[in-house]
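Following this line, the structures themselves.
Bear in mind that the values in this text are calculations on the coordinates, not laboratory data. In this text the structure is predicted, and so the values were computed from the model without any measurement.
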Structure I
Amino acid sequence: MAIRTTVVGSWPIPFGQRLELKRYYAGEYTDEAADGLLRTAARIAMDEQIACGLDQIMGGEVFAPDFLHHIPPRLDGLETLAPRITAQGQQGVGRYRVIGKVSAPHGTGHAKAWRREREIEPRLDKASVPSPLTIGGGFVTDEEAGESTHLDDLIEVVQDEINDMVDNGLREIQLDAPSEAVGLVSGTRSADDLLPLVARPLEPAAEIIRTIHFCLGDIARKPSIEVQNLRALIPFIQQLEGVVDRVHVECSYAGQWAEHGLLADLPESMEIIAGIADVKSKPASVTSLREKIEQLSSVVSPERLLVSSSCGVGRVPHDEAIRLMRNLVKAAELVN
């Protein structure tokens, strides 16, 4: 049985659109004024994915080149303490103070992108949105208020985005949850505390495929923490039975791959997307990727297994991103 291939979300920004897109990212264009530009960039990103031979493509997140850092400036109820400085990587993450109810009167951009991209590519069936905990990672509140108030607000924001996409034909939603993964691996978050923060945002997606993506907060091609394993995630994923249908697990670090056998402990009701194509290194060879897929196939039945990059390839040099995904597709085709 052929092993299916998919992607996480982001794709390298098309070279010919970079200068104009930078003006959009800087706020010089509204979403409406940049519509044609964003359509062209997304068309190129999706065409490149199709050319790589991927079984499932995504829109490329050309509207959001830095994962989620475009979201806080779109939200009401925040005061900027330190803006995002992309060139500083992990150290340049924005900081915001919660000063009122957090809302997104014009959306976060994800639902708008879905409507725009689905119009130009009928094959598109999947979109993603960051989890509320991830969006609010740079938010601070008064000590008395704690984080619960703005997390409730952010859950509503994410629910609204998903509702919009579902109403417009979405068939699979991916909740990107690096903050949850980092919290579990570092021991600063418990599975019981995190469960409602994942389950509630996905409530509007009950009738479609619900996917969750766990990675260790890749920013500037570096993780947020030095500890990398799978064992800390397994009990939480087990609790997600009935909440998600697919779980995408980063498997590119040595500590994660050493524990890939633990994927056998996940509920059979879930499909497993293994992120074996590392976005932080030079493209892995077809042979090495095929060997990993063969090993995974002995742990997870092929009909439940998909393979992908470890995280979005949007920060990978363009030629390397294409080579990495082509190699992954070829490796999956070679597995018996």
Structure II
Amino acid sequence: MDIVYLDQNKWIELARVQSGAIDSGPIAELYSQLVSAVELGQVLFPLSASHVLETSKRNDPISRGHLAETQARLSRGHAYRSRKGRLKIEIRNALLRLFGEAPPEASSHWMIAPSFLQAFESMDELIALPEELHRLKLVDAPECSAALYVDFMKNQDDMRRRVAHAGLAEHAVNLLARFEERRARLTGESVDLRRRAYSVQLFMEHQDMFIRILHKLGYSFEQLSAIRSRAVKALIEDVPTLNVEAEMVARLESQTGVLKPNDLFDIQSFYTAVPYSSRVIAEKASISRAQQAKLDVKYSVVLSRSLHDLLNFYPRSQD
């Protein structure tokens, strides 16, 4: 089964068919084909935390509902696991390889959770606290996940929704300020130097997580320190989420122009989707950055700018 990531703008294009705004032409035909392909198990279009947040942010309840119904139908409520959940597995595997051990076998789609709630750390079964896991089991089941997603988007308390997104907007402003500060500090430097500097920063920020997982595997910090230079490189370049983030941030910060909150969503989307998708369909700028970094080659993912690339891609039946 293919795993395809759609940028939020691509979801909005498809939602125009679901809403009835488009009832003929290539996009209408494509939507019908994709619904059929999902039902046949040929492809799945999982959601990410970015999708959930961006959809929830829409103030018009009617358009939000149409978008949610489109996403639910093609994702079946499934989502890419939370960043921290993915990192737990990625770091474990990188450490094992660093010490010459083979990582344990995992299902091909371990990073796809059957509930959109698991796109968030507190509800991701790989890392959630026991009481949160119990709550997840009470409110959700795989066969109900799509319906729960639509219900969540249509029936949120509007005041709480607006307050939550105001808080997220403030956090985004602060994060962008840090990006701009780092960009100014490295003015005139190459993309490669920016990538290496950001990689070191990521290593330092995740050092506690590296050490906790290291100890669980039965290794000591002294053993890691003995191969420190090799470890720093491996624990960024061999951890897909961190590797993609470093490559994308370095290229974004090397460009001119004021950074915007959507740039943060794009980075989050790419480090979530690129390592674990068959295809990523997104906007031109982000696709170009990923191609410049050769992420499509490294992670064997097709990078595309247009939904039309999927037209007639999936046969109507499995015969």
Structure III
Amino acid sequence: MTYRDYKSFWDIFLNKWRSNHDDLIQNDPAGQAFFAINSSGNYINSDLYTSITCMPEPYYFGSNFLNATDWSDFNDAIVVLDLNPGMSHEKEDRKKKGDDHPHDILDALAKGSYSTKINSTDYSPFMCNSEDSTIPGVTWWKSKRLAWFSRFLSMGNVREKMFALELCPFHSKSWNVKLSPAAINFIRDKVLAPAAEILCCKGNSRLGYCFGKDWETIFDTFGFEIEAQWGVDYDCAEKTFVYPVHIHKNVEEVKSKWPKKDGVELNRIYKLYKGNIEGKTLYFLCLRASGTFAAPGKDFEEVEKLIREDLNFCGVSL
């Protein structure tokens, strides 16, 4: 899928939603992918279904890519995979369809398209004033992700280089969706394949990022393998500390620098996944901790230096 085709797909998708969101999820294969139907043929009353009046938001990117015309223009983008847009944003009502809501965002999109309007200083959490909490997502990205990317990648304003893709474009309060075959096809074609175009362009093997156990399940579904892992495997009853001995000279150094509470290593794990999508080899660093989708705090700064060394040894570019 070319970048032009990708933009066109989502512009058409959003126009269908604005015209008739019920028809979109009933009759359009892409719209149907994440909505479960019971044995009577009726839609299950899930968070996604009850939030269908909120505008789908499939992707955002930073200001460095406003003039992009091809995937190769994103060759230095920081690619991060998210699950789906939440419902706790400050001004989410601005993006709802209904007589009780102002339609400033929807009206602006109707005059243009998602691809030309949503990634603007009016709407994008990556391109607006970073202190502007009226833009949905600004405070969330600032508090939970951007500081970590800046630290881990040793960059200044990482917002300019971000490219965030949602696994599912529809909003919900929480994520408890069981993926159907249609959803799996959707994720491959509309999420992982575009990510591969960016991360593997110009012969690169660049690293993508994601957060949470759901992405681990998805990678397993697509046959990705764990290349390396660092930290506390707290799915294991013994909470084993795992580390790739074969790619680092001093395993004990990692364990000694791992943040602790009351003398016990904190439950946090980093997993490097490797997989193939449409003939392209993808690497993703999946980060997970107990009960949060937030990125690691500054306590992990020293141990992350060693993880970066290992990633470089694996031939993965940050």
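Could you figure out which one of I, II, III the value 126 for volume of the Cα convex hull per residue in Å³, for residues 79-150 alone was computed from? Considering all the candidates, the number was obtained from I.
Name the one structure among I, II, III that Cα extents along the principal axes in Å of 61, 47, 41 was derived from. Computed on structure III.
For helix-only ellipticity at 222 nm (-39500 (n - 2.57) for each DSSP H run of 4 or more, over all residues; to 500), the calculated result is -10500, so let me know which of I, II, III that is. Computing helix-only ellipticity at 222 nm (-39500 (n - 2.57) for each DSSP H run of 4 or more, over all residues; to 500) on every structure in I, II, III gives -10500 only for I. Each of I, II, III could give Cα extents along the principal axes in Å, for residues 31-126 alone, but the derived value 45, 29, 24 comes from I.
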